[in-house]
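Engineer: Once you scroll down, you'll see the structures, which are given as structure tokens.
FYI, it's all coordinate maths here, none of it is from the lab. Just so you know, these numbers come straight off a predicted model, no measurement behind them.
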Structure P
Amino acid sequence: MVLPEQGHLLRIFIGESDKYNGKLLYEWIVQTARENGIAGTTVLRGIEGFGAHSRIHTSKILRLSEDLPIVIEIVDTLEKINNFIPLIDDAIDEGMATIEKVEIRFYRSGRKKEE
């Protein structure tokens, strides 16, 4: 797959324990992205954060949370991201999604080019 130099980043903020149809939501989103030909997805686990309810979620030993922040980053063209959002929108009960422009410097699979 080839990506243009100008792409977009979809960043989704949810909770670690959020689920959809009995599956962890972040796993379901990654799987759905892959099934729909999205260029790439990364899931990041936060050590602390809060959202719309202003409830602190932290990994500190004295306040061990079972619902740490999760950030899912998806990079592709704006068209593919805009087509992907409706597929996941109803699955996210609480959270936030943002889109920003990114400059794609390279996108490689690790295979050497034939000379």
Structure Q
Amino acid sequence: MQSIHSSAVLDREQLRDITMDDEDLMREILAVLVDDTSTQIPKLESAVLESDSNLCMRLAHYCKGACSNVGANAAAAVFRDIERQARDLEFQRCTASLAALATEMERLRAEVTTL
């Protein structure tokens, strides 16, 4: 089995493994992930603007875990960066990472439509 790099938008093998290759379940899980993450991102943006390190880390950690669990590796990597940047009080870097996150979420949405 080929190892998929963490920058891959979606590790389909991981998604197949956790859903036992059930395509309907794959679509459902990804739809919930995108919806939930989309509600968390504005909260994360506000936490960055307010320089609230603890809230920023908590939200980024939550979203990172959700993305990692289903193989949304590129988005998980950006959330990991935001979590680390918030811990280090690097809020300007968090702002730049939020822009990268918007791109990754669009790429993930596009990937979901191909399932």
Structure R
Amino acid sequence: MKLETYTSGKYQIVRMKDEKSRINDLSELRDLVTGYLDRGKNHIAISFCDASYIYSGAIAVLIGCHRLIQSSGGSLCIIEPNPELFDILETLNIDRVINIYVSEEYLPN
């Protein structure tokens, strides 16, 4: 999996790139989030635009990152989810815990 990162407003954007379109390991994300938090950057948006499926272990890491960021007073959100992935996240009620935005344009200031 390839991670692209950049800043947009107060958010650190992490774009997940994977030619398989299935997210099964987010350990790199956990390390990246920890690094951001150590530098005082606690608003993070993750783009899953290429992913159509996410495995349970990756969801557990995502929820763990959400809790870690929330405990530091920040926020974690998902942007640009593939429609298939959005259906999975909605079915699992992840959208009740982590905000999901259709585009980076809709991130709160």
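Engineer: On relative contact order in percent (Cα under 8 Å, 6 or more apart), which of the structures labelled P, Q, R is highest?
Structural biologist: When relative contact order in percent (Cα under 8 Å, 6 or more apart) is computed for each of P, Q, R, structure P gives the biggest number.
Engineer: Next question, about the same structure. Name the one structure among P, Q, R that helix-only ellipticity at 222 nm (-39500 (n - 2.57) for each DSSP H run of 4 or more, over all residues; to 500) of -10500 was derived from.
Structural biologist: Structure of origin is R.
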